[in-house]
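Only the coordinates and a few stated rules stand behind these numbers; no lab work does. Quick caveat, the model's predicted, so the values are computed rather than measured. Cβ atoms are built from the backbone, for glycine too; each structure is taken alone.
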Structure 1
Amino acid sequence: MNPLKSILGTIISGFVLAVIIMFALGTTGKVNPWEFWVWMHVLVGITWIGLLYYFNFVQVPAVGAALADSDGPGPAGINKYVAPRALLWFRWAAVATWLTGAMALEAMHTGEGSGVVAAFTLSEGYKAIGMGAWLGTIMLFNVWVLIWPNQKKILGLDGQSHDADTIAKAKTVALMASRTNTLLSIPMLLGMTAQGHGLPF
């Protein structure tokens, strides 16, 4: 009954340990929805951005190297077994990150109106997090409108056959959208951390 032998057991054990630590550190006796949603936002955000970085720093170069290696096994294993699963987690982690971020914005907002509106209108006190929210929204759009539809063509997950030109175009669009998200993730993460800690200078 080792929980580390399954991913579900590992995740459940992580949450159990977190709850034990909360009580060990001393609870306030009150529910803190802001911290709860920020915690969930960080967990799913790490999944999303971690996979984004995996695609850009590991998978794309590895597939390129596999294609160039005439004596190697080729990229079929990655494209058939790894990429579809990684893309499943990637696109739904993007949605979960955006939704938990919206919940965190609502929970942190103490005035009248909506925290989401305050962030997206860059209201006073919400400029850093608002900038991060805008960039995260653009990134979510890129995942669902540019990356995922084109990856379905590349990997043959859309149930259709495509000619070489269509696949080449799909690869370019998906890669550029993914690289754009990698670029945007850097200032987006600055906005997330600067809200609570201030800008670096």
Structure 2
Amino acid sequence: MPAKLNSIVTDPLSENNPITVQMLGICSALAVTAQLPTAITMSIAVTLVLTSSNLIISVLRNVIPPKIRMIVEMVVIASLVITVDQFLKAFAFEISKQLSVFVGLIITNCIVMGRAEAFAMQNPPKASVLDGLGNGLGYSAVLIIVAFIRELIGAGSLAGVQVLPDSYPGNGLMVIAPGAFIVIGLLIWLQRTLTKKYEEA
């Protein structure tokens, strides 16, 4: 893979991560990371929608009238989200119930709309697919790390399997939204410390 295409995939995994750098998609990171299964399912759903919407919008970019481009982007994204939501209800109903409305809210996820508008509308299909995949994986990495830490510390389990001693009392803070805020904040601090990239006032 050429270096330019390779960087499209790898940049969102670290230096341009959608959550820890761009500060997008944080709402779902707070809502669905109390347990690993929900975080993994949400990660797969967002990655599929991101990659597919980028591909479709890139293919159509030269025939979409500029005045209605955002409406078309929303229609494409909404159609894909509805498809994913119905698939989960049909084949993974328990996980679908746990995710509640948050799969449907992928439609409003700034990462998906942002990549469609900022990248797919200006680039060919191959690069757009890689961009969607890279941003999906970057989003997924943060969700899974946060869920791993929250479930382990909060309940002493991973994917519902008890891994810490039964005597472990659990940490109630980790199972509610402030726990996710703390973990994400620590990840942002760690990443910026390692990459030496800081926001300048």
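A few notes on this one:
- Entry that produces 10.0 once mean count of other Cβ atoms within 10 Å over residues 68-75 is calculated, selected from 1, 2: 1
- When relative contact order in percent (Cα under 8 Å, 6 or more apart) is calculated for each of structures 1, 2, structure 2 comes out greatest.
- Top of 1, 2 by mean projected area of the Cα convex hull in nm², largest first: 1
- Which entry (1, 2) yields the derived value -20500 for helix-only ellipticity at 222 nm (-39500 (n - 2.57) for each DSSP H run of 4 or more, over all residues; to 500): 2
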